[in-house]
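Multiple structures follow.
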Structure I
Amino acid sequence: MNDFLFSVVSDVLVGAGTSQQLGDMAAAMGMQRALIVTDPGIVKFGLLDSAVKNLETNNVTLSIYSDVVADPPESVVMDAVAAAQAFGCDGVIGFGGGSSMDVAKLLAVLIKGEQALADIYGVDQISAGRLPLIQVPTTAGTGSEATMVSIITTGETTKAGVVSRTLLADKIILDATLTLGLPPAVTAATGIDAMVHAIEAFTTKHKKNPLSDMLAREALRLMAGNIEVAVKQGNNVAAREAMLLGAMLAGQAFANAPVAAVHALAYPLGGNYHIPHGLSNSLVLPHVLRFNVPEAGHHYAELASIILPNKTLPTDRHEVSELLATYFLALAEDLGLQTTLRQMNIDQDDLPMLAEQAMLQQRLLINNPRDVSLDDALAIYRQAF
């Protein structure tokens, strides 16, 4: 076994209705003036109401920044920093999807004014501390609440990441009741996104470790066993909670054993066509699985026994991997998601451009179990078309 460092959030509170304890948690951490980072939909649908009431009961003065958008640009981050500094907050609460939680992580660092956003892009560039940070996810997919990564849009089609253990939250609240109103398509796409996190953590070339493996396996057991119920019976709290916990476990797994080619090929789809990240992952996943078989087939065989517990699996790793790829294609279709790039109105002539952009994601591609060339990337896109 190689030496490894495994970093996780220290406290996780799980249970239906636990977001109503947010004020108790914030006050116990010493927050007196807290900034909640969220998006307009969370405010509109009243998901904050109970948490805000509990914060006020605990004498925590609040400011709510609710202008976060999907794939947040640098301008949103800097606007939020200015608002937070003007308010004089002493703690940050991310409340929403991955975008809100990613912005919250950065705010906890940038509010102190010791480093600029441009100076912390990359790996381990944060030298300053941060304010206390609580994360409350309202989707079961990104795992952002449990990771040390924040992704920001830096141009028309480009994104950049900040990676640092400083971004790990102090505490997480997993309240499945916050996810009950998610539309089926969002539940499906974010669920498959989380499953991709677990699969890529388990098969990563670099930093693969037994703790991430353990978490990835359990994440896949929870999500494979509950995703269809969560999508088709959206008010099933038990299924929603299983998905929420599975997504967080997958987040912990890939925070310490990084993702690879599925994400590298998904990012250009989001950047150019504004396809939601989970759906982008779902579109390329089966084809990356097939591509990786020569190097990762034995890992896929192990995961297939968890994802497909009631199937008699073949002994040949190529056949098992094909079964897994076929499963994910069928799952996406059954859950109402598009399964081809053609269905997303992507022009076939754009595929070479997408392949070139995917090759820029070397921070991800280096983790793939099989080396990916430009021709390989183009071939995968063509298979997905």
Structure II
Amino acid sequence: MIRLTDEQTLFEDSLIKAIRRTSPLEKVQALDAAKKFDDELHAALAQLGVWGLGVDERHGGSGGSNIEQILALRALGDLATSMAVFCVVQFMVTRLLKDNANGEQKKAYLEPLAAGRKKASFCLTEAGGGTDILRAMKTRAVKRDGMYRITGAKMWISGATTSDFYVVLARTAEGKTEGVSMLLVPADAPGISAREVDTFAINGYDTCQVYFDDVAVPEDNLLGVEGSGFRQVLATLNSERINAAAVALGIAQGALQYAAEYAKARPAFNRTLSELQAVQHMLANAATELEMAWTFLLQTAQLDDEGAPVDVASSMAKLAASNVAKRAADVGMEVMGGAGFDTSSPMQRYYRDHRLYVFAPLNDQMCRNLIAERYFGFKRAF
């Protein structure tokens, strides 16, 4: 069993206190209802060094490992879910920059991102494809006169209206896996427009369609190797699945704790709900699954830090977390009944927000496919 170090425990405790102090439940609910980003919490997390987790101090980061990242993500999933999703995106972009950026790019993009002075969006999916984006990708970048000129549209892009720059995947040559490149694109570059999509969950973090109309960026804005952008993204998927799992488990933890507190206070049949065996069993079963999933996630995160292959483990961790989050939200709503529908309660937010991790960053069915192929040696099913 993996035990947290004293430093990790102190970090987690300090983070939870800071979140509760900066963004108490009433504020989180109000921002969710208003569909507004929590700038104050973003600044507080920057002060704690959250945005620089996993980044070397020489590049403006806070150091740390996967463990610190998932501790932060679980806490945010519990207490401020929209910020947790923002955090997953930022960690992915910092990983891409850390692994692929040159020295000048790290100074211009990674350092301010790690310090919380800039925000980023990751632009991969399009209206015609998500998981199968290689087939559907129509965004192109043509190199001419020392510039890449980008034309196309991206869909379901998180944070596009508030980001300072985008990491954009575009076709630079014909091919399937090869021929796709990553480009660093300032959000205010001429020819870019972003339209927010009206979604029913993760309300404190905008989801957008982004249009690129002959957007010009210098050749120096190529991130990594031309034509290898998609492979560079694939190299981050294990850590992204691990991080997504941490958020889902935070949502599950929040839903179960809130339901338990409600059950202790709600009278029913001359006792409280918490004294009813059916309620106890529902919560106990979900809590057991939650703790098992968290233990497995910790182990997977540590293995990834050590450089061990975790394709299967990260898929299992993400799938388990998604299942637990769904079960916890269902149990929470069942315990609370009609009270769970009250928009002042976080239960309805947990019930909505956990759905994101059924299909992101790799949907649950694709996770099952990967596990079946690589754990059992089955033939690919798609």
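Each of I, II could give Rg and Dmax of the Cα atoms in Å, for residues 35-186 alone, but the derived value 16.2, 50 comes from II.
State the single structure among I, II that was used to calculate Rg and Dmax of the Cα atoms in Å, giving 20.0, 62. The value was obtained from structure I. Can you say which of I, II returns 0.95 when FRET efficiency 1/(1 + (r/R0)^6) of positions 27 and 331 (r between Cβ atoms, R0 = 41 Å, to 0.05) is computed? So the calculation was done on II.
No value in this document is a laboratory result; all are computed from the given coordinates. The structure displayed is predicted, hence computed values, not measured ones. Cβ atoms are built from the backbone, for glycine too; each structure is taken alone.
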